[in-house]
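Visitor: There are structures below to look over.
No value in this document is a laboratory result; all are computed from the given coordinates. These numbers were taken from a predicted model, which means no experiment stands behind them. Cβ atoms are built from the backbone, for glycine too; each structure is taken alone.
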Structure P
Amino acid sequence: MEHREQGETRSAIMMLLRRRGALTAAELSAELGVGAVGVRQHLAVLERDGLVHISGVRRGIGRPSHLYALTDAADAHFPRRYDRLALEALAVVQATGGATAVDQVFANRAAQLERQYQARLAGRPRAEQVAVLAELLTEQGYMCEWRANPDGSFVLTEHNCPVDCVARDYPQACAHELRLYERILGGSIIREETIAGGGQCCRYHIAAEAPATP
């Protein structure tokens, strides 16, 4: 039982670092409700296993604090729904049909997802649509969350990319994803950051819903 609880705590630490980026041991302790000494012990194990590293120092009042972040090796511990076969298949498509054929593959996938998502989002106000979309994306491994801004716009954040390996080699995947969100939400969306581009997350700024015409 104790071993399982320790494993769950370390998983919770990794999940929090994935969502929030680099944090100090004190911040992790406060977020998880685990004593600072215990958190440092877990961090030491994760660092030993090559899953966490010290990424910098936060300076403020009192002593400087180390910032802990996930290593690239930690990616394997988060949802992934692809394998080498997907990359090999796309390579064959590109070799036989060129970039146009690859683009069509992603366009077809986006069209299929659009039909699925529209069935869940149709007729809802913008805020509910964003909330439901975040739920659907989380079900697919994107670790998605959202928030509403005071000006009526929204921010949709994906903390994990289950097709990251594909997206790094084929940027069409990200391009079609953006257009998919614009179509199903019916508004302008600006992508501010991507995991495939080296960011901490994929973050989208969604424009406020236009007022109804009288």
Structure Q
Amino acid sequence: MVNPVNAGQKKHFPATARNREPILAVLKKVLPPKGRVLEVASGSGEHAAYFASRFSGLTWQPSDVDPENLASIGARVKESCAPNLRQPIALDARADPWPVEKADIVYCANMIHIAPWAVALGLLAGAGRALPPGGILFLYGPFVVQGRPTAPSNEAFDEDLRRRDPEWGLRALADVVAEAETHGLALAETVAMPANNLSVVLRKN
């Protein structure tokens, strides 16, 4: 995990500048032209500001549970020229109900491995409640596939995360998909991404 660089209220994660273009290429293929995106765990707000400016037909709602992140997101919304980018809201993925009850897309990048498994369970449950039939849950990050991390670097990353917090760690894609299915979400596709990450697209039945 890379620590953020702070510039006043705004945080900057160097990885976001590297991964946003590959993620954008996948989003262009799977997102509908219109609708509402709920981004869970928006972090610095860099993805929200970048993607909202590139999907003018989608209303982009960022959210986070951390007050410092919410301040960073708010600062980026203020400087953004995207009229479809909303002010951030406080959202704990484990909450039931969520403050946003309906969305056409739920987007979540680099969260479920840097949080307790209960947070991932909350994300899947909340997405199952919020999405309409055909709605998309889009996940991005490192995963364990067929029992192993997708690269030696991810294995080392997993070990480092678990040293920091025993409740953190890379999640098995099979476990995520199995839990998603209990909330009416089916795996549509996975896309191999740079830096040994995956984009995971699930659709509501």
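Visitor: For which of the structures P, Q does the calculation of mean projected area of the Cα convex hull in nm², for residues 79-118 alone return 3.4?
Guide: On the way: P: 3.4; Q: 4.2.
The correct label is P.
Visitor: Let me ask something else about it. Hey, mean count of other Cβ atoms within 10 Å over residues 23-30 derived from one of P, Q reads 18.0; which structure? Working shown, then result.
Guide: On the way: P: 18.0; Q: 15.1.
Structure P accounts for this read-out.
Visitor: Rg and Dmax of the Cα atoms in Å, for residues 111-166 alone was computed and gave 13.6, 40; which structure, P, Q, did it come from?
Guide: Working: P: 12.1, 35; Q: 13.6, 40.
Clearly, the read-out refers to Q.
Visitor: Given a value of 0.15 for FRET efficiency 1/(1 + (r/R0)^6) of positions 103 and 127 (r between Cβ atoms, R0 = 25 Å, to 0.05), point me to the structure among P, Q it was derived from. Could the numbers behind the result be given before it?
Guide: Numbers: P: 0.15; Q: 1.00.
The structure behind it is P.
Visitor: Could you figure out which one of P, Q the value 1, 6, 12, 15, 15, 14, 12, 10, 8, 4, 2, 0, 0 for P(r) over Cα pairs in 5 Å bins from 0, in percent was computed from? Intermediate values should be presented prior to the final figure.
Guide: Values: P: 1, 6, 12, 15, 15, 14, 12, 10, 8, 4, 2, 0, 0; Q: 1, 8, 16, 21, 22, 18, 10, 3, 0.
Answer by label: P.
Visitor: Consider the structures P, Q: one of them gives -11000 for helix-only ellipticity at 222 nm (-39500 (n - 2.57) for each DSSP H run of 4 or more, over all residues; to 500) as calculated from the coordinates. Say which.
Guide: On the way: P: -17500; Q: -11000.
Label of the originating structure: Q.
Visitor: Consider the structures P, Q: one of them gives 4.3 for distance in nm of label points 7 Å out along Cα→Cβ at positions 63 and 151 as calculated from the coordinates. Say which.
Guide: Values: P: 4.3; Q: 3.1.
This value belongs to structure P.
Visitor: Which structure, out of P, Q, was percent of Cα pairs over 15 Å apart, for residues 47-94 alone derived from, given a value of 37?
Guide: The structure behind it is Q.
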